[in-house]
Structure I
Amino acid sequence: MADCVLWQGWLDSKGYGRIERDYGERTYWVHRLAYESVSGPIPDTYHVHHKCGNRACVNPEHLEALSRNEHRLRHTENPLNQRIAEQEAKTHCPQGHPYDEVNTYKTPHGSRQCRTCNRATTKRYLARKKAKAEGVAGE
């Protein structure tokens, strides 16, 4: 891999290079601009990952677009990401049902839920709701 090309301008509080455009109306992360200049538009919800680990680097060879989850899993030094990686490694829910294509629901935020457990919870809720309605109607 070639050497890092370090941004010589403004770095934000997290060490990422930033640049103002549109007469100061917007600021942009320069690593995203560098990636787009070589690889084209970054898909929505994707993050640009520094393979070199240097946030100030703008070398397009060191940058890759990853989904939010892929990007998060690459940064396991963060305790939250460690916990997420541990959760993703689990093959069964706490009740022992498999996390597979058929039995797993992915939430919009990327977490997994067991369909079998969700059905059982919904069934119990509806039974309580029905019993309560019958109790009120029977009075």
Structure II
Amino acid sequence: MKALHADGWREIEDDGFIDHVGPFFHRKVGDAHQYAVAAQTKHRNLRGVVQGGMLMTFADRTMGLAAYQAIKQGVVTIQMDSQFIDTAKIGELLLSQPRVVRGTKSVVFMSTEVKAGERCIILASAVFKIVRPRA
């Protein structure tokens, strides 16, 4: 984790569900928001590789955070698609650099590719509903 901090990554504080599967990290490079998670033993499935649900959680959360950062409004996931391309191994650093595909007045279309080094692990796209701030 110290190496991540040295490379400009900052831990994303979240005491909810993500606290159980994280920590997730964030950094901004130019205009791009990048996210990382180190695959830990707690992320493994029965085959000894990273659980697909963890990969989907990481993709969903990073796309939602990037959508919020792009439009400065709260969003909730209303639809998500994912394709598993390769397996992620315990100990690998997983990276996501989501992008806004299109935004409208009510929804934001996002996509990301979660990678381990140069290997694509999962492709994901999602639609986020823009929500009003809580009263």
Structure III
Amino acid sequence: MCASPGGSDNDHTVEVARLAYTDVRLERRSRLPGYCIVVWRHGHVAEPTELAPDAATGYWLDVLAVARVLEAQFRPVKMNFFTHGNWVPHLHTHVVPRYLDDPAPGGPIGWDALFGELVIDPRELASQAAAIRAALLA
């Protein structure tokens, strides 16, 4: 993540927007519409505790901006925020909208339940990404 911030679409995500502190990406295989990853874009940092106070504030404000847009666009019943970094040790937060009909309604959701086997229709992904981008950059 830190070697190539930003960038184009890849096998896992679609590029959405570049914000002041982060790059925003939309998951391709999510069963939960609007699931985005917000990635720190100013060099390698593994933990939010490594950021200076102003950078940390900027990072979390970007994360919250994405969450607010997803709430407005997708109307989930809950938002989950995952900042693990166990597999990819670069600061990023998964912003996961939760729905009444999701694979684990009312409870924690496992990684295996988040993803489907099929990639979402590219036109639908492009439409979602464009709507999120427009709202974030408005």
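Just so you know, all these numbers are worked out from the coordinates, no wet-lab data involved. What you are looking at is a predicted structure, and each value in this text was computed from that prediction instead of being measured. Cβ atoms are built from the backbone, for glycine too; each structure is taken alone.
To test your reading of the models, identify which of I, II, III gives 109 for volume of the Cα convex hull per residue in Å³ when calculated. Matching structure: III. Given a computed value of 0.9 for distance in nm of label points 7 Å out along Cα→Cβ at positions 35 and 115, which structure among I, II, III does it belong to? Of the structures listed, the value fits III. When Rg and Dmax of the Cα atoms in Å, for residues 19-98 alone is computed for each of I, II, III, the one that comes out at 16.6, 57 is I. Kindly point out which one of I, II, III the value 23.5 was derived from, the read-out being mean count of other Cβ atoms within 10 Å over residues 59-66. The correct label is II. Once relative contact order in percent (Cα under 8 Å, 6 or more apart) is calculated for every structure in I, II, III, which label goes with the largest value? Top value of relative contact order in percent (Cα under 8 Å, 6 or more apart), among I, II, III, belongs to structure III.
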